[in-house]
Structure P
Amino acid sequence: MSQKAPRFALNHMICPRLSVRELIDGAARLGLSAVELRNDVGDNSVRTLDQAREARHLAHERGIEILSINALYPFNIWNDERKEQAENLAQLVEACGGRGLVLCPLVDADHGASESEKRAGLKDALAALAPILGRYDLQGFVEPLGFPTSSLRTKQVAVDAIRELDMAHRFSLVHDTFHHAGAGERGLFPEYTGLVHVSGLEDESVDFETMLDEHRLLVGPGDRLDSIGQVRQLLAGGYDQYISFEPFAPAVCNLDDPFTAIRGSMDEIRRGLAA
């Protein structure tokens, strides 16, 4: 069976000091057609409707699609504040012409909720988010975070909630290769996946239970997460959306020329998939 060719995108976390224009221009130079914007990259964040409209204009000029704004956090702790944040972010995503909003769960070692309480809170949040996203015809990209202190570690729990609410038309998964390994999750859900985040881990002194965002590199030949294997399985299972680079390590984010390094990682992933 032939392997589908991956479609790559850039998450703004590759280099937060880049402006939105520089991110979009860089994606175009790499021959890519999509980016993810963020609301947590300091002065380069998209936080106002004027900024979102300008991003839409820049992207249109360069033939680039805006996939998402990343992120509503902590989306699964629903209250009046979260409702207001969700409404504001949904407006920003629509203004920039994006597909959807990334939804990240609470990460807190002191969060004392039981597993049943966490599941109930997740369902309550999704049910409350659905009409907000629906008003703008947006997708909710649910991203389980594999850290031990995460209130939503596995995609299985997210899929169960989406199924129980019958909301697969409104919500899909973010499969993050780093968090998939961190959660120790074996199952993949390509049919529920709307976006893939890819990064690599090379530090031999760090195990999957203790690895942090600062360890997330571009995927290279020394990657311990088997990110290429994960992508291969997703593509073989029918996934045909974007694979977005999301390294957090300062060693990547502070590069003078991140785009040359990204091109090298793209080549590494393509070689691995072809092997």
Structure Q
Amino acid sequence: MSGFQNKIRQIAKDTDKYLHQYFKKQDAKSYLLKSMKYGLFSGGKGFRSKIIVDTGKIFNIDYNLLKALSAAVECVHSYSLIHDDLPCMDDDDIRRGKLSTHKKFGESTAILSGNSLLTLAFEILSDKKFKLKSKIKTELIYSLAICSGRSGMAGGQCLDLNFEHKKVNKPRLIEMQNKKTGKLFCFCCSSSAMITEKKLSVKRDLCQIGSQIGLLYQISDDLIDVRGNSNKAGKPTKKDIKRGKATLINLLGYRNSLEFAYLLKNKLVNKIKKYGTKSRDLLESLEYIIHREV
């Protein structure tokens, strides 16, 4: 997987560079900038950016456009992690091997920094330098808003918290994980179809693929929580059982969840292959998910 690691590192590096340049335009006097950067540039894998670039390759989209899209998505993702770590949410002190934003800067600053990163994502997509038709920009902004709010990530986190210490059936668990993780991956995959103004059926197909990639990623995350090493993962492991989290592993068991993940991956491979040889990088990303250790 060394070739894959080089690709994902380069994409993460390019996305970070785009964001660093974007921050240069921000108000240097804002106290929030330091904590925003801390939460954003914290050594994340940049996997969502990789999915954007993989899908963009299928439709021959200019890399500079994909970098802007990736920057917006990484802002949304980082906002969600900052808020997820708060004492009133999952109460995690460590994120990506260092102190969580609220432990470093305080809870109020962490909340405001997360809020600011979320709004920065829409600032990036609406910027004049993001050279797309207004109609396409509007569609991208609307879609990302839906994927981030009550119908997406925020709604999924709410379900996650409400499901703690409760017996939840498989459909409800998948609904929660599709919202919490899958919706943002839905945007990562379908945004390329929006940019190239594909038919609604193509957008929906890619959104479904993205949602299933997100579900696969979440199952992999939960498996790592059970078997993983805290030092490697950069965050506490074996915490889901302690907190009574509703996960497929707690419902189905480790072995059955692993089998479910492989079946899901194989279904995804068949769906993605129909997009031709340019989908190879996206297929490679699926292999990374199923075999990852962190």
Structure R
Amino acid sequence: MTEQFDVLAIGHLAKDRNIVGEKSEVAAGGAIYYGGMVLLSLGLRVAIMTRLAKEDFNLLDELTAAGARVYASPAPQTSGIENFHPDPNSDKRICHLLGFAGPFQLADIPSVEARLYYIGTVVPREEDVPFIREIASRGPIALDPQGHMRKIINGELVSNGWEEAREVIPLVHYLKVDDREATALTGEKDRFKAAEILRKWGAKEVVLTHRDGVLVHTEDTVVEAPFRPKSLAGRTGRGDTCFSSYFGRRLLGDPPQAAARFAAALTTLKLERPGPFRGSLEEVRALAREL
């Protein structure tokens, strides 16, 4: 019998170097790490499909200990990004590629079924359009196209458009972008108008994050909820955390308004603490009632 999960999360687990001011640390990263830990904290059944160097498989231990079923393919390298925040109090960061685990192949897909397939890209060329089409044929998908939008320009990873966007977005149920990515895709600086354009391109629910909060645009709902952190010590992984907490709560039955407030509250708490979300859901619910 095929094993059943709520979410199959697909993406490279990253080995990142995070530099904030003069402080530097090497840590696990990537959408499946930050997002996976959120989904597990919500009590969802989560499988992880990833690629990384065999000597770095220990980076998966926290996900496994939290209850994830991990399907990892060995790769020559582990993907990684250097995230440099020159100002500890600013949202600005400079990114450089440290490694690439290689593209996913159809043969990498485990024999499981899921209510939702979460594709969280980190670096360019993690998967191609035929791969995404195959995943979309299996069920609804949540997509963070960050890796698709990144290109290496003068040694720096920058968001610089996405040629296949109009082809892929109609396949997507939940689409996540940040405000800069939304502008790069649509040419529209107003986040409400950009989210509306992306909805019209075919995504059923658009989740747009920015420094101050999250905007959700669905067929019949437009809602914003604020981030109110006391510090930005845990800014790395903000978007992954917000997106996964939103669609995780949607899977659990929340309407968009409630899911957005919950996601904003959980992300607020995560922003104050480095690493993935490790807080209590009671703390999140209490903060959500105040937003």
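Computed from the coordinates by the stated procedures, all read-outs in this text should not be read as laboratory data. Values in this document were obtained by computation on a predicted structure and should not be read as measured data. Cβ atoms are built from the backbone, for glycine too; each structure is taken alone.
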note = If helix-only ellipticity at 222 nm (-39500 (n - 2.57) for each DSSP H run of 4 or more, over all residues; to 500) is calculated for P, Q, R, the one returning -22500 is structure Q
note = Structures P, Q, R compared on mean count of other Cβ atoms within 10 Å over residues 10-17: the greatest is R
key: Origin of the derived value 17.0 (mean count of other Cβ atoms within 10 Å over residues 74-81; candidates P, Q, R)   = P
key: Structure responsible for 48, 45, 40, with Cα extents along the principal axes in Å calculated and labels P, Q, R on offer   = R
